Structure P
Amino acid sequence: MVVKLTLYDFGEIPEDSRTKYFLPLSRHIYKVFRHFGTEYMESVFPKFKQVQYDVTKARWDNMIFTGTKIHSGEISPSDAMRTMLYTIPHVVTCRADLQVGSNKLLYGDSCDVSFAIIDDYTYELLFIFNGHMESGVPIDWWLVLQDDDLLDRRHMKYGYKMREIPQKTKKLTDGAKLLVDILKDIRNERTPQFSTSLLWVSMCWSSAMFNMFSELTNYETLSSIYNGLASKVLFKLPDFYFIYYPIPPMFGSLIYSTREKFDLVLAGLTTSHYLVLNTIEDGAIKWVRDELPELYKLIYMEQWEEGLPTPQISIKTEIPTKKEQFVGKDGNLVRKVPEGTRLTLENLEITEEEAFKGYLTDIDHETPLNFSPSHDNLISQGRGIYTKFLK
């Protein structure tokens with residue numbers, strides 16, 4: 001790890017980097033760059049494949065098992081309203097009783113959603129994840145990592161391997177179109193019963209993905225999604241930070257609205273506007289703490305020390321719309337963030353050991369900027385079948 005006494009400067013990122021001007025949209029990853037530089041980031045990103053499968057399995061198995069218990073009546077409607085899950089994509093938090101409706105509205109009745117994550121530095125695919133839903137219920141998933149032979153599958157017309165498609169295409173949309181062709185063939189072989197289902201493909205740069213996995217509230221996660229989907233429309237960047245192809249209709253319309261409207265619509269669909277503190281699985285946070293202690297402190301604990309933003313702070317935060325204004329002369333991000341009460345381990349009376357368990361709160365978009373948070377604001381802890389009700 002390279003450590004400088006002074007922070008790394010934005011100008012040190014090569015101009016020919018395809019993600020240079022996207023990086024300031026990912027506040028946590030930009031912070032990592034400022035402290036440790038490009039070489040560190042290039043070496044660290046691939047390490048996360050050590051926990052990628054375990055995190056994906058934990059979140060999707062929990063989704064599926066919880067959905068089964070809700071359908072069978074083992075989880076009552078009143079308990080489902082206090083139970084949180086990850087949904088699609090599995091960085092977005094959803095209340096268990098709202099998952100079916102929100103998924104059907106966003107993606108349709110029967111569909112596959114594939115996420116292809118691109119290495120910011122090699123421009124190769126790091127992995128592809130695919131999840132299948134029927135009537136809004138997640139029922140199946142698969143994940144292939146960088147060393148899997150499936151990524152050597154070639155496009156029938158152009159001959160490109162899946163792993164090299166981002167290198168061979170200049171725009172994410174162009175790459176996603178080619179991936180759709182290959183993924184449909186793979187689906188027809190693996191699950192022919194789903195051959196007529198919708199297929200949505202999302203291509204996403206790894207820095208955007210890692211930033212979303214770093215966010216500790218549902219509103220900040222939604223803001224990150226908006227910044228990525230609207231990067232070409234709002235910030236006039238030459239391409240998207242990440243995209244869906246084809247783009248689901250609701251996302252297609254919301255990217256032309258404001259960040260505030262985007263956040264409020266999706267938070268309304270997924271949590272009835274309540275603030276949720278995101279869960280990071282025990283094994284994953286332990287791995288970060290043991291293997292990358294510098295990131296555990298810089299990214300995760302410093303968020304708690306600074307205080308987590310409430311919905312009012314998140315939706316009112318402003319980012320310059322011109323890329324030249326993303327970063328100030330001091331090298332720091334330029335953002336207009338409202339002053340207001342933030343959530344800390346102290347005022348919520350949570351220990352560091354329980355900081356990443358995940359919490360549903362009774363705080364929402366109408367909670368004023370200044371108030372007195374306490375442990376009484378917490379409704380439940382954990383996700384899905386592992387939920388502990390606090391009130």
Structure Q
Amino acid sequence: MKDRIKKLYRNYINNTGLYNLYDNKAKKAKYKALVIYSNFAVKLFLKNRHVNNSKINSHSGFIESIELLKCLNHNQFTVDYVNYDEIYYLDYNNYDLVIDIADNLRKIENKNCLKIYYATSCHWLFYSKNINQRITSFYEREGILLRTDRPISQFENEKRADFITTFGNDSLKATFFQPYEKFINLNISVSKEVTIFNDTKRNKNKFIWFGGYGAFHKGLDLAINVFEKLKDKELIIIGNLDSNTEFAIWAKEKIKQNKNITYYGWITPNEPKFYELIKDCAAQIFPSSSEGGAGSVGQLMHFGILPIITESVCLNVPEHLCKIIKTNNVQDILNQLIDCVREVSEMSEIQLSELSYECFKYASTKFTIKSYHDSINNLLNIVSAKLR
């Protein structure tokens with residue numbers, strides 16, 4: 001089967017929200033799958049309008065949703081595809097395989113159906129505990145009581161799943177309280193793959209915070225606090241501050257007060273301006289309260305930018321290529337972030353250049369759509385063997 005599915009048919013079935021997808025030139029289908037995930041990119045793919053779409057390029061999950069569909073078709077599955085928040089009535093028992101990002105596996109009564117929880121974050125209990133610690137600490141430091149900018153539901157999919165797929169490391173898997181053999185690793189992709197190393201001389205005093213929706217959840221407050229104290233270091237911020245009004249007001253005022261911190265708003269990695277801003281950064285600072293693997297960190301590693309991250313980011317990356325802060329105590333995180341920033345600034349140019357190249361080399365093989373494709377095919381090989 002060619003890399004790109006040449007022709008797909010779509011039926012919007014009885015107002016259920018389902019898209020029925022199959023490749024009429026693929027091998028004869030053996031199995032039927034239901035995918036409950038984001039269908040934004042898939043709808044554009046069916047109309048051949050997905051290439052160079054700015055929103056699709058804004059998040060690797062959109063690209064991955066298309067690749068997941070291709071791999072299912074190639075592995076002899078017809079696919080019903082429904083958006084995770086647009087489900088009406090579905091007969092869940094009509095499938096050999098259900099892949100669900102939400103909390104729908106409890107609805108399946110068919111014992112012969114294989115159930116996969118497509119987990120893109122940590123367990124909700126770990127998630128909630130960590131963000132509540134951050135909210136409490138922020139109130140104690142700044143006198144402002146925030147609500148979480150990324151609320152999460154109390155899912156139980158992991159209990160009912162035959163397999164749980166994750167993009168993260170063993171720290172992430174441990175948050176689910178499930179047997180280790182249930183987990184299957186997927187490789188996360190990025191929006192902008194880099195194939196040629198950027199050997200621009202790094203500014204050892206220039207750092208970046210880069211993140212998507214939920215800036216407080218992703219530790220931007222801690223990054224700002226650190227560079228308030230390190231006036232001789234520069235922090236650039238690429239992200240969106242509009243998701244939590246109270247936090248955005250606080251952050252923008254802090255940025256205004258500190259000339260060494262600059263906010264550029266949201267810029268996708270495919271835009272030329274993105275590269276111009278980040279090309280000489282030494283390291284990224286990303287002290288998120290919890291992640292499912294953090295594609296934004298992998299994206300900056302493609303550009304050779306060293307990660308300074310909290311352990312709760314749960315990224316699959318060798319420890320010698322990053323600085324990992326292994327505590328959830330917020331004051332300790334702040335102190336260690338300051339130490340890490342200083343350590344990077346004190347590196348020799350040769351040491352920094354070598355680490356930068358190693359980051360690029362690792363990311364350009366590990367965090368790609370091909371590596372995601374390969375990991376999905378590995379998953380489907382396991383599934384097919386179970387279904388035989």
Structure R
Amino acid sequence: MEYALDIRLQRRRWPVAWLTGFILVMLALVCSSPLIAETTPMTIVGVKLLKTKRGSAAHPLRIQLQEDCRQCSVMHGPFYEGQNANEVFFYLKVPVSQKEIANVKVSVGDLEVRAVIVEKLYLKFHRSNGDIEFNVPVTPRQRSSTLEVQTNLSWPGVTVRVEHAFEGRRDGKYATGKWPAIQRQAALNLEFGLRDAIRTLGIDREVCDRGLGRIHMMGFDTNYPLGHEDFPPHAHIILRWPHFAGSQAPHLYLTENGLLGGDVMVSIDGMPQITTTSFAQGTPVPAIDYLGETVYETVENLDGTLTFRSPKAGSCDLRPFKPTEQNFASGVLMSCTNGRSSQIRATDDTDAGVTRVFVDSKPPEVYRYDPDTAVLLNSDPSLPTNQSSTCAGDNPAPKK
């Protein structure tokens with residue numbers, strides 16, 4: 001209900017005491033008005049409906065919310081609603097005080113729906129003619145993860161995040177044009193190549209034991225989750241501080257032939273108001289801890305290869321395993337100043353939900369995940385437990 005107050009200035013003298021009382025009464029009324037009442041804390045919840053038949057087109061959905069959640073709403077815009085070959089998605093804006101949004105009804109017409117997912121949970125739903133109905137759990141988050149298809153693999157001091165590149169989920173700037181298969185494969189190989197370089201030089205143990213946080217390796221998303229463009233294709237190596245904000249996030253851009261190329265752009269996590277810094281190709285990019293010391297440097301060499309080096313422990317060069325055949329997409333040849341060398345290659349079968357990592361002639365590491373949520377199901381060898389992989393400086397942090 002909306003009220004309009006017409007208060008006009010009258011040319012009249014009022015007794016001071018009466019005027020003071022009048023002002024106090026009016027202030028009390030205004031302050032109790034819902035127009036300026038404290039804003040109810042809200043959160044955003046993503047919902048995706050998985051198509052039984054990939055590629056089938058969904059007509060515009062009609063979403064009905066129950067009257068008992070008057071503050072609940074369906075969000076609109078390219079970030080918040082759409083479809084791809086695999087799924088239809090939308091987002092709800094709801095009060096954090098709601099534990100569940102009951103009886104959400106979606107008119108899907110003749111679209112066959114095999115599952116409903118919120119964040120990483122499969123929801124029970126029932127269908128009646130062209131409608132499906134389900135209850136949506138509300139877990140307040142800084143950012144909804146429903147559309148993200150990433151698997152985190154963690155060891156003490158180091159985490160590798162695998163962004164699963166489903167061509168059927170391509171969106172944003174990856175929606176059209178040439179599919180970046182070579183860059184995506186190159187990024188995957190570089191992530192695990194850097195993991196082994198970090199281990200070889202003992203930097204994982206250093207950041208863990210000293211409570212400096214942990215080192216994150218990442219690739220790039222291709223499905224535009226909540227407007228995250230992640231373009232052009234790139235890889236990251238981030239010394240993520242214990243409390244996230246202040247960590248430097250270098251973007252190492254990948255060329256169409258699987259090499260690194262161009263300036264390295266470094267943003268600051270949690271501080272978007274700070275201008276991104278550009279490092280010319282060939283210039284060392286330091287990873288500075290929260291004490292102001294350089295823990296390691298990365299150098300994107302002029303020939304498109306990568307050097308990872310530590311002021312104390314030496315360096316490792318990462319070069320393509322087959323320089324003339326898609327370069328880093330063929331694998332990584334690592335050679336370090338301490339005499340260690342390895343060949344590293346990884347694969348990601350998004351249909352089966354299996355990531356494999358091959359290091360020299362060792363049996364492959366196998367990581368199985370749910371292709372619809374990217375939740376890790378099992379691994380061989382087993383990953384450390386949460387407790388055993390925790391470092392002195394670990395702290396839950398927002399996702400980049």
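Here are the numbers:
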item	result
Structure from which 3, 16, 28, 25, 18, 8, 1 was derived, P(r) over Cα pairs in 5 Å bins from 0, in percent, for residues 210-281 alone, options P, Q, R	Q
Origin of the derived value 0.98 (Rg/Rh (Cα atoms, Kirkwood Rh); candidates P, Q, R)	Q
For distance in nm of label points 7 Å out along Cα→Cβ at positions 330 and 362 computed as 2.9, the structure of P, Q, R it came from	Q
Structures P, Q, R, by distance in nm of label points 7 Å out along Cα→Cβ at positions 314 and 338: label with the highest value	Q
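A short reminder: the numbers here are calculations on the coordinates, not readings from a lab. On a predicted model such as this, the values are computed, not experimentally measured, just so you know. Cβ atoms are built from the backbone, for glycine too; each structure is taken alone.
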